[in-house]
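Below you'll find a set of structures to go through.
Since every read-out is calculated from the coordinates, none of them should be taken as a lab result. None of the values given here were measured: they were computed from a predicted structure. Cβ atoms are built from the backbone, for glycine too; each structure is taken alone.
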Structure I
Amino acid sequence: MPGMPLVFVPGLMCTGRIYQHQIEDLGQRHPIMLANHWSAPTMKDVARQILGAAPGRFAIAGTSMGGYVALEIIRQAPERVAQLALLSTSAKPDTPERSKGRREQVAVARKSNSMRESTKVLWPKLVHPARQEDHTLFNIFIDMAEQLGVDAFERQIEAIISREDARPLLAAIKIPTLVIVGNDDTLIVPDEGREIAAGISGARLREVENAGHMCMTEQPETVTKLLKDFFN
């Protein structure tokens, strides 16, 4: 008998390639849906769109922006979510300074009509310092960003800026929850994930060694095992 359907929500300017290792493994037991997180300009609309396409009841895993989406889905339809996995994400809203910086990144992408420069700027914060010269991994991120394109980038940025503070929501989450952080994440520091785990009763916190923001691609075997143990 197949397991609970799993909805995977990637991060900003990422496609399902970031979950390749996890999907290949968990997809042997679970029906998998890769969420569209690039077509709507507000976080509420992104969540509504995914809920409209998702099975009636499902488990969800979201990374970074995908975690923001997952929390908004919980806000809108908690009865439909059976399990929640949050990776490299935060419950806090944007600050005005952070929003300004995001829109400046969009302006850079618009000027060049390419995602390469914006991805290069973000790259040092996406992976562990030891992976900075991993050109294969870097090119995967460039390819994903270029595949989605500048228009999608702008919509995603506006959706991220529009998100609500999810911290008041945490105490109301009563489903099994797994929070995964990379110990060396400098984009969304581990304390952000620890705050989420502390706010959700019974949540499990797992910290991945030698990993930055993209722990699921940097340490794929470790993250796959954590998700497999949680969802199975």
Structure II
Amino acid sequence: MIKVAVAGAAGRMGASVCAAVEGARDMELVGRADPRLDAALADVLADAEVVVDFTRPDTALENALACVQAGVHAVIGTTGFDVEPLRSARAPEGLPRANVLIAPNFAIGAVLMMRFAAQAAEHMAKAEIVELHHDQKLDAPSGTAKLTAELMAAASGKEEPPIHSVRLPGLVAHQEVILGDVGQTLTIRHDTIGRESFMPGVLLAVRRVGELPESPVVGLDSLLF
């Protein structure tokens, strides 16, 4: 059994992760950390092998560094923070190596959308990205959009495409990549209808974060392709 703790457990995504972990036959939920539950990450680290973090950009880095220092793997769904300090973070001698996986999007379809967009960018002249999220999302542009733009630029050798952000009630998570060339356009779109779409990717990351050859790793595609 993989012992899992969830940071941000009282939030919408955190609560969904807790339910998914409890429903997985090979996992045990050993802790819920959240200020609204009067439980800090430090209170649950000792019992965990993997921490799943869906908190805030201003706390995610601190949480990830604490996990590494405790020898606990971290799966981070929070975006909008600088990952550079994690590149030199290591567990103290005597503790197991701890890996960090940061996934801007855990939906398998979204990962495929990013991959297809990168492939299309090699063959189309220009592109722009439109990302749409609920009005409670703290960062804009989204981590998914930024990673998509980076992947497209790396694949095509062109500049990163512009990103347009929309924040409205009623939305969950949506993104379309619009590519144009002479006499034609191509649109690649992914829509998240419900947060349950993220859970297979989260559970995959929990199961395999310990296998990563390096840390930190950004993107769920490292586990899929």
Structure III
Amino acid sequence: MKRAWSVAAGLLLLVASAPAQDSKYNAAGIAQAGDIAYPLNAQAPGVVTLDVSLDASAAVQNVTIVRDLPPFTAVAQNAVQGWQFTPAIVEGQGVAGAVRVHVVFNPYNPGGVGLPGLSLQPAAGGAAGSFQPAGLQKANYASYPPNTVASGTVVLQVHVGRDGKVHGVLVARGKGALIGAATSAAKSWVFSPATYRGGAVASDVVVVFVFPLPQAGTR
């Protein structure tokens, strides 16, 4: 019995000394999103990254450009400002927070034939505060589904764990075969974890795929 008590006491000590779980801080997320138009005059695809700063009620206060890609940036920024988000929660209370939004202007390449590699420009700046969103390290375009003429916007909430890996993907907006293509691509992305007061935490990142009209052609 003495040995059993000693082992149990050791386990209690490990639990007591373990770092705080992510339930202490729940990152903000997406509640409702709209479509983003693919600029018809754009010559090359790419990614725009934005940090959406929110107050404690999840009202948008500011949209900061983290990864700029004219002429796509203005289109993405204007659209995201009208979206609705869920607040960050600390110990059950809403607090000011930020959501990182990656908007992928995807090339039209049915079946992934000739799909270009995605080159990420260095991220610059971002939202200030105790919470720092997960950083995108590697991304892939979605392979446009074959035998479809669909176009439009797919909005995903991607759950990034404290290890930086994608642990789940929820669809906030989308339609048809484009959802599967976008989800498959997002699951392959690689992140560095978000931090709260210097410690790694799980978080949600919004990933948006904007699929062009088929007549835009392969770019």
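Can you tell which of I, II, III yields -9500 when helix-only ellipticity at 222 nm (-39500 (n - 2.57) for each DSSP H run of 4 or more, over all residues; to 500) is derived from it? Kindly include the intermediate steps, with their values, before the conclusion.
Values: I: -15000; II: -9500; III: -5000.
Here the read-out was taken from II.
When mean projected area of the Cα convex hull in nm² is compared over structures I, II, III, which one is greatest?
Working: I: 11.3; II: 12.5; III: 14.4.
Answer by largest value of mean projected area of the Cα convex hull in nm²: III.
When FRET efficiency 1/(1 + (r/R0)^6) of positions 30 and 102 (r between Cβ atoms, R0 = 25 Å, to 0.05) is computed for each of I, II, III, the one that comes out at 1.00 is III.
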